[in-house]
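Some structures to go through are shown next.
Only the coordinates and a few stated rules stand behind these numbers; no lab work does. Note that the structure is a prediction, hence the values are computed from the model and not measured. Cβ atoms are built from the backbone, for glycine too; each structure is taken alone.
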Structure P
């Protein structure tokens, strides 16, 4: 049983790498598109009088927030778009017939994407820092666990959207709405309103900002905040997976898995 799980994960991991190699234009164009969105926000804000360049901390916080937003969108898209593409190509039912089931495939896809999303998130972050002339602090011992816990909320939301996709099929328009909602979550002021810490991405974005901007390590951070972040990550991931399983049951009862 253990070997089957390892074989499945390795197969998914290699599949992601093969797709990156086989379709480099798609990856490069994705990086360019997101970078252009960054430029639109950056120069647009300055043109309207916000003048991000006048405050280093404000500009650095903007870069960190955009970096987390990019990673979060990539995380939930793996599950939300993935199940739509499988349904469209007619392979979704085949995945459900595998010994380990589609939910296992989805979880391993999410884990693999944590690594492979770096292939386009890191270049975007590098371009943002070069463009603005602001270079952030990188403490991998702090950044990696904080990023995993923060992005776990994105996978939870991805499971919810994937579940809705099983039932309603064409929900691509809702994908676009969620991207703007993510911006709001990341930008919320947790210092002024502590209850916002319970929302997805909000507390994680602030803690990552403390590390990348103020060089505060995970060992110097408030342990209560870290425990809240751990709870929020587990809660939204578990909630998303539970809703996905409920939607999956509805789709099976109505015979919707093979339809698109």
Structure Q
């Protein structure tokens, strides 16, 4: 075999092995741990909000007991590690964290909440009842949440750190849940939202499902006189190319005049 042949032969597929939620798993090539978790292992509780930027915190998991954003973890860093996602929490933990976040009003749209839950869990595992509100606030800087204003999240952290969870107080006695008109109720579907079980669009799959991508015009104020999609349609793997001509009905909207073309 010549040196040239050795250089041109494709490299063997990379396989990464680690412990995920208590089970040893092996995954193939992926750009980061988040992709392996979601696309190969089917664990969708860690949400993809900005990958691979690592700015939103939605994909936070535990790596050897420490909170880390999964989209910033190359698979080689996960080799031999112990990974815990929201799906891997015990039933008791899932119940307590979901109840506390729901009771405190710390769940709104819920997209960022599973990552925040894992961050709070890491803090409480490390500091327990000694976790201060100021410490929790500093660590929440790794998460973007536009719904809650963070104060309710800190309230949930306080409850969990002190042993309360919205259903039982610090003394272990049951907290009366008041229901009825005019009473405060827990967020609808707060358990599913807090634990990442609620499906968003990127979490859904279907047999034969295709993925689409939007291509924007290079010039915002140009008049598009014609579109030739033949080259795009010929790309291997492309099933169809759609333009505005394929959408039935009126493609113009507006508050006063229907003056805004849409696709």
Structure R
């Protein structure tokens, strides 16, 4: 149903714009930025002790580190000689979120005096999605926009490692295994396009993206029925992009 609503809405917008477009054509876009991740602040894993809750769980704290991201896109663009909604565009985008390390402290039995281990866990994601963008208005070379996308995300969690803190005897690691999850993803963004030349535009923007759930596969030995689950992996990103237009010009400059 979500896909259907998106296609119907985008189709109505683009078909209406196509009939009134003064200029139209293909474009390519490339960008990069930094994303601030957002997920559960703690994870819990059953420790198999048989103790009553919460003593039957080990608690994993989680850190949040900024991750670099890049994206490539291609699509079609319709522009009109008017101040409001001067440009509409739609296309296909690929985005890659580089490996980001999650780390924290393992507190056994959920008791602060048993914060005995440190761990690290690597996360990497990529997205293939369709997007639509609407430039809301134009003032000289500046065109603010809203953008949204839906598609598929592939998030890989791997390289689980843990070490004992000083004075604690190392244990056999759970070795939570590598897992790649295919999930529905969506994004919402806003920013501003700046006309640099007749063929080149610069974009500065913000994007929120939900990459889907972030989990490991089960661990080994006594942890064979347990896994790490950080909930939904989301990012708040600042992006800079460059767009090249084929066979067309940007929306005419305002007087």
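State the single structure among P, Q, R that was used to calculate Kirkwood radius over Cα pairs in Å, for residues 32-127 alone, giving 13.5. Structure of origin is Q.
Look at relative contact order in percent (Cα under 8 Å, 6 or more apart) for each of P, Q, R: the largest one is in P.
Which structure, out of P, Q, R, was helix-only ellipticity at 222 nm (-39500 (n - 2.57) for each DSSP H run of 4 or more, over all residues; to 500) derived from, given a value of -7000? Attributed to the structure labelled Q. Calculated for structures P, Q, R, distance in nm of label points 7 Å out along Cα→Cβ at positions 104 and 216 is largest in P. So semi-axes √(5λ) of the Cα gyration tensor in Å, computed for just one structure, reads 47, 17, 14; which one of P, Q, R is that? Derived from R, not from the others.
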